[in-house]
Structure 1
């Protein structure tokens, strides 16, 4: 069960990540700082991601869980921001830093969503 759920999370996450990272890169390209680009991309992705992750990965239609989901996204956003900042300090570009930060952020997101938001 867990491995099937992880596979669904990865597939849905790839779609969500493609949208979110594309927005992040677009905002960087338009001249926004990485922090603003990340914040706006995260805000725009939250509702879409809540529906796709909730329904397709965890089988939940419970919209009352949105507040918990937002809390998870705040934690993931903060972690992502910290990781990007650290990588910028060692010389990676904002684009590369954002891409590298996706992996640990996705792992944190899965664990928090599974055990905090969509736990049954």
Structure 2
């Protein structure tokens, strides 16, 4: 059996995090290496390694993650301008292999991204 990811350890409260939101499906917390004034991560409780690994049965969960991400941006005062990012695989910059949405706001976000 593989070792738990960093996010599973946060969910289990084995590692502390600044939690912004939590329900039975997901948890959201601030990123420890923020790239913007608001940089939160929205993580499903269910461990899905990469977005490509999600199934049709995960669609309601993925939609919920998006809604929670928007709620976090809105509540932080950035409802009119924020970015959501999901990396899939190491080549895309994914470093924790547990699906998560980055919520970025509070500075000008350039396009195209890095």
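So the values come out like this:
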| read-out | value |
| --- | --- |
| Origin of the value 1.2, where distance in nm of label points 7 Å out along Cα→Cβ at positions 82 and 106 was derived from one of 1, 2 | 2 |
| When mean count of other Cβ atoms within 10 Å over residues 26-33 is computed for each of 1, 2, the largest belongs to | 2 |
| With helix-only ellipticity at 222 nm (-39500 (n - 2.57) for each DSSP H run of 4 or more, over all residues; to 500) derived as -6000, matching label from 1, 2 | 2 |
| Value 14.2, 44, calculated as Rg and Dmax of the Cα atoms in Å, assigned to which of 1, 2 | 1 |
| Identity of the structure behind 12.5 (criterion: mean count of other Cβ atoms within 10 Å over residues 18-25, calculated), options 1, 2 | 2 |
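Every number here is computed from the coordinates shown, using simple stated rules; none is lab data. All figures in this text were calculated on a predicted structure; none of them were measured in a lab. Cβ atoms are built from the backbone, for glycine too; each structure is taken alone.
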